[in-house]
1. Thinking of I, II, which structure, once helix-only ellipticity at 222 nm (-39500 (n - 2.57) for each DSSP H run of 4 or more, over all residues; to 500) is computed, gives back -20000?
2. Kindly point out which one of I, II the value 1.28 was derived from, the read-out being Cα Rg over 2.2 N^0.38 Å.
3. Quick check for you: by mean count of other Cβ atoms within 10 Å over residues 8-15, which of I, II is greatest?
Structure I
């Protein structure tokens, strides 16, 4: 077996997904997407 120092090997898939979703929820891309959806829904 090879030793891995990859931090992703130390967390579960659920934890990784939660971390990614938290980062997305705080991102400018998220806010831009919400604004665009709101603009489209008003048409």
Structure II
């Protein structure tokens, strides 16, 4: 995985969603990312 792209994406998400109180904030995005990564590892993507 391209670490530079991942870092830039995480920074963008943090800046974009830092004031979002709808439930789809930065922390929700991180949970989705971790879940997707976990699924990908189990399925050997």
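1. Answer for the origin of the read-out: I.
2. Structure of origin is II.
3. Once mean count of other Cβ atoms within 10 Å over residues 8-15 is tallied for I, II, the winner is II.
Bear in mind these aren't lab numbers, they're just calculated from the coordinates by the rules spelled out. Note that this is a predicted model, so its numbers are computed, not measured. Cβ atoms are built from the backbone, for glycine too; each structure is taken alone.
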